[in-house]
Structure 1
Amino acid sequence: MAKLAYFRFYGNLNDFLPSLQKEKEVKYSFTGTPAVKDAIEALGIPHPEVDIVLINGQPTQFTNLLQANDSVAVYPTGTNHVNLAAYSRQATLPVWHKFILDVHLGKLAKNLRLLGFDTLYRTDYDNKTIVQLAGAEERIILTRDVGLLKHKTVLWGYWLRSQHPEKQLTEVLAYFKFLPPFQPFTRCLVCNGILAWVPKETVLEQLPPKTKLYFQEFYQCQNCLRVLWKGSHYDRMQVFVQQLRQVD
């Protein structure tokens, strides 16, 4: 016989719900005793975006079993529950904030690398590879695919609401509470490698003729060995970074 439980989702968790269910009590019909995590995801909410869960007013773990007539409150990251800090799932986020992005987020990957964030991205990464790398290297998954975040082994992740790269960057910075100063121009935008200063004479053969003549300061990716210098592209990136630093 089917049983009912009653869910209420708070904050930006409502982004995942149909319009008629947003900011309202949601009835969930079930049989047996499913884990509360399974019920939350069946209602459309990926577990990495959940911070605190209360069942009948009491803090609970994802593995707790759902019972008939349970009242479940589900809170997103950023919830100010001081007395429930010990139950916060977001408190387990790695402090070093390494990312891995899905195939749709190439521009965001470059923007994060521009600011100095360790960001894995390749067009040949499938979902299985992303999940495996995220677990092995303790990386946060950024994606436009809600289903990717529902893989049971995923610990940390975020679903980008915007489809525009610049808005996606500010969205990530706000969600993870990143504040300036960043560490811009320390990573290769192409491969994520670390950039290091190199003497001009060591990279002369890789430089275009006019670059040899007009530029004296050079950096090289320690991974892919690309050589970079502060040309007009650098000035544009400086403006971009400065604009981000001015955002409250």
Structure 2
Amino acid sequence: MQDQLKIALIQTELFWENPKQNRIHFTNKIESISESVELIVLPEMFTSGFTMNPKKVAETMFGETVVWMQEMAMLKETAIMGSMVISEHGNFYNRLLFVHPNGIIEAYDKKHTFTLAGEDKVYTAGKTKLLVTYKGWRICPLVCYDLRFPVWARNVEDYDLLIYVANWPKVRITAWKSLLKARAIENMAYCVGVNRIGLDGNNHEYSGHSAVFDVLGEKIDHIPDNKEAIEIITLSKSHIKTYREKLNFLNDKDAFKLE
């Protein structure tokens, strides 16, 4: 079990409903990472932006973007994660893919579809939480609107790292920053949020504010707001262990069962 995990967060604009152009864009971003990293995190719906037109951009689990993620992961010898629109069994999903360096895929379908934008009308909500074990780290990957629901993220699995990928608009960015910090503190885990920047096809503005918080809620990244950025940061298991053993807050958590 390794103590450190080096991750890269890519905060960038997205090309509206254009998977091919976004794949080219992210290929260039990923290839520009000269350091050896173990996980690369892309935003929510990184092939399209937050679209309610899934028929225009949807792919299958054997489609070009999934194959591209596998190829990039194997080429860079790193895991890559982000969400995209997947068509399966007659339904559309906002599906997060965690692609391991050997090309193996683990998937999570966004549970909390964003009713304000009508996401619940066109995308099928997921029902199962995903815990990824990677290099001795237990990682809980979630998507955007999931951030507003602390019970779903509650650390009952003893995970080390909580990651949110998002298209979170500028108008509600205070909530994004506050809730990421809260999720880190209440779960005594690192909490990472990767958000996009720029305007989408509906003229919604995104200002980034991607961030990394440690178990005490301290912001430990240096990601600029509203700018293209690739942030590389190293997380430490010993940091988690030290404060969990010293404070023991998770031992006092409430017991509950999701219906």
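Any read-out appearing in this document is the output of simple, stated calculations on the displayed coordinates, not a laboratory observation. Note that the structure is a prediction, hence the values are computed from the model and not measured.
Listed values, structure above:
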quantity	calculated
Per percent of Cα pairs over 19 Å apart, for residues 90-177 alone, the highest-valued of structures 1, 2	2
For Rg/Rh (Cα atoms, Kirkwood Rh) computed as 1.09, the structure of 1, 2 it came from	1
Of the structures 1, 2, the one that 20 was derived from, the read-out being relative contact order in percent (Cα under 8 Å, 6 or more apart)	2
Rg/Rh (Cα atoms, Kirkwood Rh), for residues 10-129 alone derived as 1.03 - corresponding label from 1, 2	1
